[in-house]
Structure P
Amino acid sequence: MKKIKISIICPIYNGEQYLEKLTKKIKEQDGNFEIELIALVSISKDNSLEEARKYFDKVIEVQKFNHAKTRHEGVLKSIGDILVFITQDILPYDTQWLKNLIEPLKENIVASFSRQIAYDEHSEIEKIIRNINYPNKDRVCNKENKKINGRKNIFYSDASSAIIKDRYFELGGYDIEVPTNEDVYLANKIIENGYSFIYVSKSRIWHSHQLSLKESYKRYKEIGKFEKFFADQIDFSKTESEGKNLLKYLIKELIKRKKIKELIYLPFDIGVRWLGYKVGNK
């Protein structure tokens, strides 16, 4: 049987600590694949560039990073028929991650993304949010399922995602400059052009963040900017209502799990996210 050619594209910034373990886990994946690893290395304060040259097949030095354009540079250098986008801080959960991610790509389903499970050492808040956003149930997103899926119909993450290369170019891919949320932009393009993408719960990765309040503010400010800029193209009307539902659920779960310190911290955490989003959105 002919091997499936897959290009795995990973932006790297101050990521020296992740690269050996990440690439080792990728090379342990089961499946009839021919994999090329492409690193997009921004100017870093550590030895990211040197380490990337040890473990990746192609290394591209990035002078000016952009969430979309930089990834597109990697695509232009790729040889795979399927493009897989990852971030430096993920780890495949098992040896079936890649196989399960690309298996649904056929006919009208042109893209897919993985379930994210929070690292054990990260906060209960982060674990609860990952459980809500990445449930143990597949979801197909397209025009027909918009009412069923609601705001989740354009929820898509390229921390671990795959797309058929021909469809990527047909849709314009990441050949655009955005402040963040390039994955949401692509998800909307997929749907608006009559295709589908799928959330694959069996394709699992370890991935979560432990951000400071300052980092959370900055992150959500960029999300606010993105939603403001693309408000005429993408329906973000349910963003705030979904945020309120999330807050209620977090309070309920933290009480149930008796995480009092995190319950006290929660107003500050959610508060800076909300403030950053509002500032960016203006």
Structure Q
Amino acid sequence: MIRRTAKRILRRRFGWLPLYELRNKVLLAHTVPGNWLFETREVHRLRKLLPDVAPSLVTTVIPTYKRADALRAAVESALSQTIADNRVIIVDDGGGQIPPLPEDPRVVAVSLRRNTAVAGVVRNVGVRLASSPFVAFLDDDNLWEPEHLATALAALEARPKDRSYRLDGVYTALRRVTPDGREMDILSVPYDRRLAREKSFFDTNAFVARRNRALRFSRLRRHKDVMPREDWVLLYRYARHHRIAHIPVPTVRYLVNPNTYYTVWDRSLD
């Protein structure tokens, strides 16, 4: 009876996961408690350092690690959005190298006490520090077109007659470019849960979602050779109980970066 109960619990808790991600959870589960504890302590510490400001419509979370020039460009692209009601939270992953940033009251930068090398933890800190109804994500080596947030929020704020059709998250298309500025392709794939189970076509930089308890990234310590990445895990889990849609408009300039810190860039193209 105990065995049957255990199997039933496992099917209910993890049965919706592909085997390769279930394997990651089994092998890397021991890394989660420490990461969760560190993340929570940092959120409590950093909240005390943030200035008191009125909640914005959307918060842009930018994780960074020792990439000053690229970070400045990313922040500028976030501030240049046609949606001005946008707070930008920069979370330094313990690198201690936040460059001078635009003197804009919408920008705040915080540093973790130590380097985690876990993208999920860094982004989670930013999400938990946010107080806006919507959250967007931008890595420090990528850029947004000026209409990125406006395009996403127009879909999220639409009021369908049937509230069950209200969207909880949207992702736009990616214009992927090489370090020399050459456009490689445009990645634009409509959301399909069956396809998402087997193929990663989603990137966090294109994602804007309602802020809720389900909006959190994996805390597993995923080294560069561990697939799938946090982007896939977030979308696949979030879409389980939330309505997701794709907007086939390229609003993100995604750098295929051989010097990226968290991922292996050429494998991310598969």
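What follows draws every value from the coordinates through simple rules; no lab data is involved. Note that this is a predicted model, so its numbers are computed, not measured. Cβ atoms are built from the backbone, for glycine too; each structure is taken alone.
Worth a mention:
- Structure responsible for 23.6, with mean count of other Cβ atoms within 10 Å over residues 56-63 calculated and labels P, Q on offer: Q
- If distance in nm of label points 7 Å out along Cα→Cβ at positions 48 and 232 is computed and equals 3.4, the structure in P, Q: P
- Structures P, Q were shown, and mean count of other Cβ atoms within 10 Å over residues 80-87 at 17.5 was computed from Q.
- Read-out helix-only ellipticity at 222 nm (-39500 (n - 2.57) for each DSSP H run of 4 or more, over all residues; to 500), computed value -10000, structure in P, Q: Q
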